[in-house]
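Below are structures written as structure tokens.
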Structure I
Amino acid sequence: MPRELVRHLVLNLIPAEDLTPVLKGEGPKSFPLEGAVEEYSDWDLVSHTFNLRDDDSAIVALIFEQKARRVN
């Protein structure tokens with residue numbers, strides 16, 4: 001019997017002022033993913049993309065999945 005899964009796509013914009021120091025190797029070696037991402041701490045990350053934009057910001061797309069819960 002196949003598992004029933006729920007998948008959510010989460011998009012996160014990383015402003016240039018947060019991303020540029022990380023890419024230059026200055027300051028922290030990572031950038032914070034804020035907002036809705038925190039809600040998925042108990043989900044499985046199954047895919048992600050990272051897209052640099054012309055304005056030096058970036059968009060991170062994350063796909064999380066979790067086994068569906070049935071409500072009786």
Structure II
Amino acid sequence: MWERSFVAVSVLLDPSDAGGALEQAIATLPDGAEAERPLVADLATKLRDPRRAVRAQALATVAQEVVLAVSEVTLR
């Protein structure tokens with residue numbers, strides 16, 4: 001789970017880098033993380049999509065999950 005969040009947040013924090021942030025984040029993950037984790041592979045595929053709406057929706061979905069997880073921890 002953390003790998004998917006890590007990739008999305010890395011891309012969100014560096015939106016000016018056209019694809020470099022995605023590749024760098026994936027390279028930082030443990031070997032095979034993209035291949036072994038379907039959610040990471042799905043996110044990477046969507047972030048590589050040439051359509052801006054697909055990339056934005058993928059980032060928004062993961063960002064929403066991160067915010068929800070943080071708010072659940074904060075409420076405890």
Structure III
Amino acid sequence: MSSEFDWFMITMPIFAIVVYAIVMVGAMEKQPKFLEGEGIKKALGIVFIALFGGGILISLFYMIRWFFVLLASY
């Protein structure tokens with residue numbers, strides 16, 4: 001998995017499934033009972049923060065890395 005296309009082919013279907021699940025749950029007239037528990041709300045909050053926080057940190061790392069690579073080749 002060396003090319004960007006390989007990563008796209010793996011991450012895009014996962015992203016599509018997650019978005020589909022969010023839209024389907026959001027479109028329900030009544031929220032499922034298991035989503036109303038305090039433990040589930042806390043777990044979903046932690047997962048949300050971990051995914052987006054991790055993505056931000058990884059993106060920041062690679063932006064800085066590529067900045068220095070481009071600066072070194074200037």
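Ranked on distance in nm of label points 7 Å out along Cα→Cβ at positions 13 and 45, which label among I, II, III comes first with the largest value? If we compare distance in nm of label points 7 Å out along Cα→Cβ at positions 13 and 45 over I, II, III, the biggest value is for III. Here mean projected area of the Cα convex hull in nm² was derived from just one of the structures I, II, III, and that gives 7.0; the source is III. -3000 is what came out when helix-only ellipticity at 222 nm (-39500 (n - 2.57) for each DSSP H run of 4 or more, over all residues; to 500) was calculated for one structure; which of I, II, III is it? Structure I accounts for this read-out.
Read-outs: derived from the displayed coordinates by stated rules, not from any lab. On a predicted model such as this, the values are computed, not experimentally measured, just so you know. Cβ atoms are built from the backbone, for glycine too; each structure is taken alone.
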